[in-house]
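Following this line, the structures themselves.
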Structure P
Amino acid sequence: MSSAKVLPPVYFLGAMLLAAIAHYYVPLMTVVASPWHWAGAALIAIGVAFVVLPAREFQTRGTTIRPFQDATVLVSDGFFAVSRNPMYLGMVIVVAGAAVLLGSLSPFIVVVAFALVLDRRFILNEEKSLEQNFGDAFRQYRARVRRWL
């Protein structure tokens, strides 16, 4: 299978696994102590909302969620009024929540690496496609709403 067809959820699952491996095998130092580490559960819930609700919005509007297919609708309201990439942001928030729950420094390195991979591997290409498909409407949206937050 070509790496071009590996979808973001696969990278997400890999990041979650790497965060756990990093914590258990190379924990470095504790940065979030008990009981504060339970705040990670709240982050995970917020992250899930940032993934699920915008995905439903895509479904409602009849446009694709798949990164290698052209969008048929430019969604710019709801979660998309806060972030141009709320689903990717949600995945990063979930991994960050897991890092907080684990409490050691190592998983936070995975969070940063995961965000960079999503940005370089998916977001840049998707934004080029959106600009080609929606022209000035996308450029105005891009000027108004930040890529992440």
Structure Q
Amino acid sequence: MAGVGAAVEQGRAGDKAQAREALRRLWERVGSGGDALHRCSIAHYLADLQEAVAEELLWDQRALAAVVDLNDERAQRFHGSLQVRGFLPSLHLNLADDYRRVGDRDRAQHHLGVAGELAGGLPDDDYGSVIRGGIRQVADLLAAGSRVPLAVP
């Protein structure tokens, strides 16, 4: 997870190509059957670093697939406050936005609905506010028929 964190910071600092490469190396090392927290985290952050929405969709699908194998006990070994249900609204929101951007309105609407339902269980904190705001923003863009990338503050 330290490697994931370092790559994420590298990407946030503007070096997306190197961050993408570092996360791809971690993905290869962990493998498709490796630790679910690692797979979910790597795929989730790799999605954000893709230049093509089709690749972003692929990585977001992998993140959601990995979370199926994750449980709270494992997540809490990394950080005591983590709960798998807290990951799900974000993962579904990302998929809703990906599907919206590739023009698959039905799948976008499905994942947006799931994200909205699950977001009701999020605390009223910064993370919950970001997710709920993202849901509103994707819903507005979907209603408008827009395929432009989501504006990130």
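Each value in this text was obtained by applying a stated rule to the coordinates, not by laboratory testing. Treat the numbers as computed from the prediction; the structure is a model and nothing was measured. Cβ atoms are built from the backbone, for glycine too; each structure is taken alone.
When you work out relative contact order in percent (Cα under 8 Å, 6 or more apart) for each of the structures P, Q, which one comes out largest? List each step's numbers first, then the result.
Working: P: 36; Q: 15.
Top value of relative contact order in percent (Cα under 8 Å, 6 or more apart), among P, Q, belongs to structure P.
Matching task: 1.00 is the computed value of FRET efficiency 1/(1 + (r/R0)^6) of positions 10 and 114 (r between Cβ atoms, R0 = 35 Å, to 0.05). Pick the structure from P, Q. Before the final figure, lay out the partial values.
Numbers: P: 1.00; Q: 0.65.
It was calculated from structure P.
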For which of the structures P, Q does the calculation of Rg and Dmax of the Cα atoms in Å return 16.4, 49?
P
Which of P, Q yields 2.4 for distance in nm of label points 7 Å out along Cα→Cβ at positions 42 and 138, as computed?
Q
Structure responsible for 25, 29, 23, 16, 7, with P(r) over Cα pairs in 10 Å bins from 0, in percent, for residues 26-65 alone calculated and labels P, Q on offer:
P
For -20000 (helix-only ellipticity at 222 nm (-39500 (n - 2.57) for each DSSP H run of 4 or more, over all residues; to 500), calculated) the corresponding structure among P, Q
P
